[in-house]
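Trainee: Below, each structure is written out as structure tokens.
No value in this document is a laboratory result; all are computed from the given coordinates. Worth saying up front: this structure is predicted, and the values here are computed from it rather than measured. Cβ atoms are built from the backbone, for glycine too; each structure is taken alone.
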Structure P
């Protein structure tokens with residue numbers, strides 16, 4: 001995309017303005033498993049502690065892992081990597097929003113998965129207003 005793309009596009013990473021703002025006013029505090037980088041204000045004003053993320057790739061909020069989501073929303077002050085317990089063996093890695101992709105969930109009968117629906121069981125009777133009287 002180049003320099004011109006970085007000036008005008010916001011949907012695929014940070015613009016030059018955001019990168020410059022982050023370099024001047026922010027302190028990098030960490031990076032998650034997706035490569036997203038997290039920042040907070042160098043000199044927060046009283047009562048405000050602004051935090052933000054610069055995505056590695058498409059700007060999609062579902063690509064923020066749960067532990068970093070809590071940090072971004074000031075649920076806790078410490079960086080998640082410094083105090084969270086080790087993940088359990090049954091925990092899966094977080095995934096982004098798969099809607100609209102080939103990996104999205106397709107229930108039986110969905111057109112995208114062949115459109116074959118299970119046969120009706122025969123217990124359905126439509127309402128007929130003439131018979132209701």
Structure Q
């Protein structure tokens with residue numbers, strides 16, 4: 001895997017991957033901060049896992065929304081000190097047991113972004129099921 005970052009003025013950068021897809025990062029202004037991007041990446045990774053696991057479990061999932069909150073250290077490096085993931089999963093006759101298992105498998109085994117973070121950092125999860 002290879003990506004590049006180019007400075008585009010102020011404290012803003014454009015990131016590009018090998019497919020030439022772009023992401024704007026900013027230390028100030030209208031762009032996503034690198035730490036916000038890391039949180040979104042962890043949420044996207046976990047959400048992909050949850051959807052895939054539920055589909056493989058033959059659960060009738062129709063939607064997945066992930067809300068993420070993180071605490072950060074006060075002093076540099078202002079790393080994350082804890083993250084909370086709340087999933088809102090939509091579907092027909094979804095099993096709470098299956099949803100919990102999918103979330104646990106993502107956090108404990110599959111989400112490579114989460115496993116790239118400090119393994120001692122507390123990660124909490126919760127979920128709601130919204131029937132359709």
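Trainee: Figure out for me which of the structures P, Q the number 3.9 belongs to, where distance in nm of label points 7 Å out along Cα→Cβ at positions 58 and 122 was derived from the coordinates.
Mentor: Source structure: Q.
Trainee: Out of P, Q, choose the structure whose coordinates give distance in nm of label points 7 Å out along Cα→Cβ at positions 42 and 66 equal to 3.6 when calculated.
Mentor: Derived from P, not from the others.
Trainee: If Cα extents along the principal axes in Å comes out at 75, 42, 37 when worked out from the coordinates, which of P, Q was used?
Mentor: It must be structure P, since only it matches.
Trainee: Of the structures labelled P, Q, which one yields 15 when relative contact order in percent (Cα under 8 Å, 6 or more apart) is computed from its coordinates?
Mentor: Of the structures listed, the value fits P.
Trainee: Quick check: -8500 is what I get for helix-only ellipticity at 222 nm (-39500 (n - 2.57) for each DSSP H run of 4 or more, over all residues; to 500), calculated from one of P, Q. Which structure matches?
Mentor: Q
Trainee: A further question on this structure: Looking at distance in nm of label points 7 Å out along Cα→Cβ at positions 74 and 106, point out which structure of P, Q has the largest value.
Mentor: When distance in nm of label points 7 Å out along Cα→Cβ at positions 74 and 106 is computed for each of P, Q, structure P gives the biggest number.
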